[in-house]
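> Pasting the structures here.
FYI, it's all coordinate maths here, none of it is from the lab. Note that the structure is a prediction, hence the values are computed from the model and not measured. Cβ atoms are built from the backbone, for glycine too; each structure is taken alone.
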Structure 1
Amino acid sequence: MPALGDDHTGARIKKYRKLAHLSQRQLAARIPFSYSLLNQVECGARAASGELIAAVAGELRIDPSILSEPDHVNGLQAGRLTVMLRPIRESLDLYDLAPERGAETPPLSVLVTEADRVCQAVRATHLRTAARELPDLIAHLTAISCSTPSDEAWRALASCYRSAHDVALKLGQQDLSALALDRMGWAAERGSDPCLAAVRQYKRALSHQGSSRRLGRRLVAAGHDLLGEPATLEEVAVAGQLHLGASAVAARAGDRAGVAAHIGAARDLAQRVGGEAREVHWLSFGRVNTALHEMGAAITMKDFDEALRRARAIKLPPSTLTSRRARYLVDRALAEMETGYAHASLRHLVAARKAAPEQTRYHPRTRETITGLLKTTRQVPEELVHMAAWVGL
């Protein structure tokens, strides 16, 4: 008997049949195989023969390999991402290589401004733009940091490595994002910047999703140790973001009390920064981000009714960064799909795509939501068909 996971041939036949707006009986009537056999293949009780796959693919007008080989389209997308991110990967690999002599390097003041602008570009979800500009920027800052080292140069370089991490993570490249975080810590240490180093620990804690809660707590605690007792606006904002990271770690462990404690601590710190500290390291720490993390924790703990209640209560201000707005829309769409609000779920997915197409396309929850809608929607609307094709389903 074939494996009964979501990625067997029968499951793919069912998915593409529904995308073609055909019932099992309608498809069976168009191919030289019985309805009973098609039903058994789709549920995984029978293996799909080559003849059946060819007949179904011909009727659905798709390549048979799409049905027989998992992740066909995803492989094509991965190839495009590899080409786009290769220059960043090379710049991270060559971090300790002395720059070529004679290469012209812009003034440090210009590079610092550019590093901050790229960081903003990532928050605006202009991921391709950031990916295109980061390699040269990293090379120039590396040259200056090696030839005339200063805290300002190292901090700008650490910021670029952080942006490289964010781009890679948003595009689903976990290994590259981890490498960028390692480089970020290396540069932040040389720049004597405890806040940037603490931001790195926050991001490390979120990156270890499959690890134990203890590891996540240790990383967050290391970030707090770097800050000490937060006094400045920058320190308070970073400390608050560390508590939000800790709430996500607790949610993965199903620790509701831990989530509540860290969300409460973050709210208190948001009060200390006057409600919002949007531009501090472009973390968007404040009341809104705290509410978004509280909703996200409910989703992680699969309390979808509570997540939807919180999502409906959140009113995003116009100043909300595009990356945060799009993530909210995707999270809300998932909660709506899980609670039976299919039309609203699709509407918010489409809105997320419009707001931040690059980020939304590669976000795991986008695919999870679309897959869920395909499974639970009897009459698949054209808009859902287009969304599924867009993400490579």
Structure 2
Amino acid sequence: MDRKKASNKSIPYKEFFFVTVSTIASALPISSLFPFLYFMIEDLHVAKTEQDIGLYAGFLGASYFIGRFFASLFWGVVADRIGRKPIIIFSVASVVIFNTLFGLSVKYWMAITTRLLLGALNGMLAPIKAYSIEICRPEHHALGLSIVSTAWGLGLIVGPSIGGYLAQPARQYPNIFSEKSIFGRFPYLLPCLSISIFSAVVLVSCIWLPETLHKHKIIDNEVEMSGDPRTPQTEDIHPDKSLYKNWPLMSSIIAYCVFTLHDTAYTEILSLWTVSDSKYGGLSFSSKEIGQVLAIAGAGLIVYQIFIYRPVHKYLGSVNSCRAASALSIPLIAAFPFMTHLSGLKLGLALYFATILKAALGITILTCTSLLQNYAVPQHQRGAANGIAATAMSFFKAIGPAGAGAL
């Protein structure tokens, strides 16, 4: 792979395609349950009152991130030992198995367990970030990580859209699905199965992934290809420096964690708020209507990534882009509760605009912090560094749904 990068200065489109589909497959199940989570808790008959549904929904939403919290660092270290490809393949396979089992859940404990195992065994996030910049030359690193961030963000948006459109198919599409069919008996299987089928196709395509972890001339190769020994990837990096004493890495991880806490709480609250009855300050949306909102947000995110993100990042840089996006997110989130005073077309336009802008700002923050994390360490530490980031992030993501659901 190093020789290929040295001889080929063009963008590795084929490798970036595999990165994109693998990342999407891993991200799709994370938030796919949020549009139907409220209804699923109702059907599982675990909440004694309607007000308790949010609490149980929060714990179920957090279970994935609790599993990932305990396993992310392990997968990052293993990826530094045996390579990125085996972990990527194993992670996609875990989605196929445990996401399907989650759709078959008929008890609350089964739903919690399958989501917990899905989070623990899906170790994609740490190695895929390292992989995305190891398959390309230094001048394409920002593009590689932006592809991961966009694919991840797209999965987090399209996943709920799939969940909203395909959950309870016998109720939403009675002319196609019977109440006596398997999708009538398991009303949340169809969205989970759809994601698992896509992941199975991606799993087969992973066979052609090239391995990127090589234990020779790591830093020298990047310097040689960049033509400048003072590139961000190599400057002031000591290969034996403790990751926990690496302040550039730790500071970017702190910013990353604060963002993920905010973003996960936003996703949970948005789903519960839109389906809640208007007497509780909600919008009384159906799961299908939520799916439509998130689908449009996903389309807007693609447009932003293709036409807007790269010029903005080139002009502002990683740090200033992250600061600007964070500052704009504050008034945007504060504006959501006031949408309950709108109705009809005005409500739709306001909600579409706000969700698209929130997705764009989120991807900007996610990409920039990921770039800063990977630039802070040499190649042989990237898996572990991203594992630390994923572990810390998962802790805050676990707090987000549980806290937001309780509120």
Structure 3
Amino acid sequence: MRRKLRRGAIETMIFFLLQLVYPASFLFGLPVRAMAAGMGSLAAFGALYAVAFLTTRNSPWRMAAFFGQLAILLTLMAAFSLNYVYLLFYPVATVIYGPLRRTMALFAVLCASVGALVAVERAHHVPFPQGFHYLLVGALFGGGILIYMMRAWTALEQTNARLQAAQSEIARLSQAEERARIGRDLHDLLGHQLSLITLKAQVAGRILERTGDVRRARDEIEQIERVSRATLESVRAYVADMRATDWQDAWRAAEEVLAAAGIEARMACEIDTLPKEVEHAYAMCLREAVTNVVRHSGARRCAVRLWRDGPLVVLAVADDGEGAAEPATIPACGGSGISGMRARMAQIGGECERLGREDWRRRALGWPEFEPGWVVVLKAPVPIE
């Protein structure tokens, strides 16, 4: 990232250095010595700008470059034309990132120096070039606007940096809190069972050591097996609950993803609650289906609807794009894709099918309002509560 920013800064510097070709063009036609002096002054002016541009914001070289550019600017205005006043943007850019008070003080010095030169020229009855007044006002006003805009940009950069730092800290604290919560849950979940397993194992060992009663020892070992199986089921249920995806979160995420992709979303959820395992499967399939729309369809509109059709709960995702020619051509993403959705639906006794435009026309369901290119339909039997 830093390398890209550095490259962009160098490209910007080169662009503005090339703009010095325009004032250099006015020197052609002058006597050789005058033209050489002017060209040399512009070259030194550009070199000082480059030095300031490539140094750090608080480097003393920036101050030296500013006053050097100011001296050359006044020389060009006095020796060749007052119209060179528009070059004051370069020294302004040199010190624009420093402390605000210093920047404003240096800008005042720049304005005062240019004003003093103009006053001297006027006192010696030197005629002003045509349009000079407008150029002078525009340059001074533009310099002030440049300072304001860059200060605002700098403040925005600093605010963004603070926000990113705050977000990183929040993420770190959230992870730490989540780890602590998982640790507490696992302690509560496993502590008693593991203690019981340890106790039963010790009892079985003592029985065999002291009495040799194999039957009693076997009873203790069978209890250890039952507790171990129950503990394993508890851990599996806990992990499954951690992996569960909330349907409302998936629904909101689908809306946000479609909006971010510039796809008009028409969302309709006609069912309030679903069994937990069905909700998880539908949430994961909704995410995958919407991801396929964004990545592969080229659609402008997408409709998502969840409704009940008799004993079945139906989730349909339709888009007006062309997408892939066949379902099999859609690549899997982390083991998902159409095949992944079919596998998830099979786990809850449902099915997943992908219908083309002609298939959807034959069904004549009157949804969505536009003619879809592809429709992913998920169905699963869910008892009515």
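> When relative contact order in percent (Cα under 8 Å, 6 or more apart) is calculated, the result is 30; to which of the structures 1, 2, 3 does this value belong?
So the calculation was done on 2.
> Same structure again: Out of 1, 2, 3, choose the structure whose coordinates give P(r) over Cα pairs in 20 Å bins from 0, in percent equal to 19, 26, 24, 23, 8, 2, 0 when calculated. Numbers along the way, then the final one.
Working: 1: 25, 50, 22, 3; 2: 28, 57, 14, 0; 3: 19, 26, 24, 23, 8, 2, 0.
It traces back to 3.
> If you don't mind, another one. Computing distance in nm of label points 7 Å out along Cα→Cβ at positions 296 and 320 gives 3.3 for which of 1, 2, 3? Please report the intermediate quantities before stating the final value.
On the way: 1: 1.3; 2: 3.3; 3: 2.2.
Of the structures listed, the value fits 2.
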